[in-house]
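What follows are several structures.
What follows is calculated from the coordinates using simple rules that are stated; it is not laboratory data. The shown structure was predicted, so the numbers you read here are calculated from the model rather than taken from an experiment. Cβ atoms are built from the backbone, for glycine too; each structure is taken alone.
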Structure 1
Amino acid sequence: MTALAPESIAMIHRRHWLLTVLLLVAGLVLDVRPASAQARISAVESIAITVGDLESALDFYTRVLPFERVSDVEVAGTDYEHLVGQFGVRLRVARLRLGDEQIDLIDYLTPGGRPIPVDSRSQDRWFQHIAIIVSDMDRAYRHLRAHRVGHASTGPQTLPDWNKNAGGIKAFYFRDPEGHVLEILQFPPDKGDPKWQRPSESPSEPLFLGIDHTAIVVSDTEQSLSLYRDRLGLKVAGGAENWGVEQEHLNNVFGARLRITALRADSGPGIEFLEYLSPRDGRPYPTDSLAGDLWHWWIRLAADDLAPAEQALRAGHDRLISPGIVTMSDAALGLATGLSLRDPDGHALMLAQPPAR
């Protein structure tokens, strides 16, 4: 065995040290990059509700509720099939506006879908609603009663003052003709976005002002935050723990105790998690759900670049509905590319990149 000169041994040590440093750096890059990947969501653009009869739904949302129709289009094609995750779809989509916020009513002309289960409860994890702000709860409730809307709450509730984060808020759940739950909400002067603080004394003052948030039932707040906050980049805007007789009558759930977490993007309605601390018997989102089923909603999030979003979602092992980023053949729905997924409980999200201007 030939002995190595001292200078050769020193050179080997230096090379070994350099190789070790390079491997450590490469390892750090490989470890850190997926963990730090995050989508850049600029807005909660709209909330989409799947309906079975668009004409009937339009009558309700524009006559009983004062939404304004913005657009009404019919679309079909492979790109739409990939985007919503269902073969053979032909969609009629009506966009409506109330105040500064928008909703979409989506009628799956083909292949259609199943109705909302008649025994649905507020703690079931397919539960979702939009919260419509009113300037006068009593007047809004009388208006809804005059149009014979179905109750989901037993009646309007005023949350108690002992609840620091929610005291004084007035709320009522009701149903549209196909069973989707909606909420009307009135904030006291010290709560809510300042834009909702509108005088109610004048009969000419608008009664229905806009949409504050959409609420979804989640099984585990921290698990949901890992997607909405950590990978999609939404910001936590507040939280509360609500219980008591008023909360029970609002949700129509005996013994209801909820952990509520509010998230926001830079603009648009918020997204509110409802985690039932009790009772814990909410049924899971049906695993065989398809976009045409009437319990299926979309939360549409605007992003300028979907590539970082896809990277973050794949790194987080989230459940994509679309096979990846879908390039749309037209701009009928106001998006150039789209990416769709389900959150940990099954609620559907659509990330939308607008067409170039």
Structure 2
Amino acid sequence: MTTALNIAVFDGDGIGPEITAPTLALLDRLARNAGDVTFQFDTLPGGAAHYAKTGEALPEGSIAAAGQADAILLSAMGDPSIRYADGTEIRPQIDLRMIFGLYAGLRPVAFAAGHPTPLALPEGRAVDFVLIRESTEGLFWSMDRGVVSEDEARETLVITRATCEKLFAQAFQLAEKRKSEGRGPGRVTLVDKANVFRAFAFMRRIFEEVATHHPDIQADAIYVDAMALRMVKDPWSFDVLVTENMFGDILSDLGAGLMGGLGVAPSADIGDDHAVFQPCHGTAPDIAGRGLANPIAMILSAAMMLEWLAARKTQPTLGAMGARLRRAVDQVIATGDVLTPDLGGTAGTLDVVRAIEAALD
């Protein structure tokens, strides 16, 4: 029996369309080879360029269609030169998190010897952990609510029990899954600032409560400043990290830097009923249209989408497709012969895509 899936696609701004088209082609290629999966891609309007033309960054029709899709694949969106009247940038990706309640932002950080990285990995060491960022509350709760006067500005950090309980449950479930796959020791680390802020002490209490329901998984906590140090000093020692929105925003970019840059950093924002998958990087308007954009983060985000759909649809073929795509990307990066300029190479976007296609074969 064939599984037919509808994927809502926002092809983005700047380099967005350049990395989206080959990613969709790779998904179609995998589906044809699998034989029991098909994709219907529904490209929806939205983004900075759309706002410049119409005055709408995220039309109601796009929101409705995305809500009906099996998953949402979002390319890089925004443009620093196109802003709202209050000076903030166009941010449909954040709007979608809030609209669909996508409270768990997954940012995987994984690399081994041979991968472009500023770190000198000890022999035999590999890095493989997942940062889970709460994506709807924390300091981002204040988005569009901040109070600014002539003399001061105030933003409010919000942490709720309901969201924390769901977030931590996902973190422990992911640690259990990774442990069963041999990818981690079964450990969840809360990153907070509970020694200074009552809100984070509150968050830690809830974390400890949820941990009691997962006795087979280790649970510990670390302050965010210490975590920034540890991510550089011994990143191989972590499994699943979970943290507040703003802390996660900052640490996820640090994780991307460890992997060699945002060009290889995928992400997923997951809620109870919907999920968005997108590269962590921006739209790079300075290289748009030149065929130099790194497509890897977008392709790995698509692989995360396949693995999420596999669990949601109870369709093992999708999980196998996602794993196959990840392995092909890893092979291209490890070989090092076909890399874009951001990773120290001279290849173009389509050169990398062709190399991934060859690795799939």
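Brief remarks on what is shown
- For semi-axes √(5λ) of the Cα gyration tensor in Å computed as 29, 26, 21, the structure of 1, 2 it came from: 2
- Test item: relative contact order in percent (Cα under 8 Å, 6 or more apart) calculated as 23, pick one of 1, 2: 1
- With FRET efficiency 1/(1 + (r/R0)^6) of positions 52 and 172 (r between Cβ atoms, R0 = 25 Å, to 0.05) derived as 0.55, matching label from 1, 2: 1
- Of the structures 1, 2, the one that 2.2 was derived from, the read-out being distance in nm of label points 7 Å out along Cα→Cβ at positions 180 and 260: 1
- Test item: helix-only ellipticity at 222 nm (-39500 (n - 2.57) for each DSSP H run of 4 or more, over all residues; to 500) calculated as -13500, pick one of 1, 2: 2
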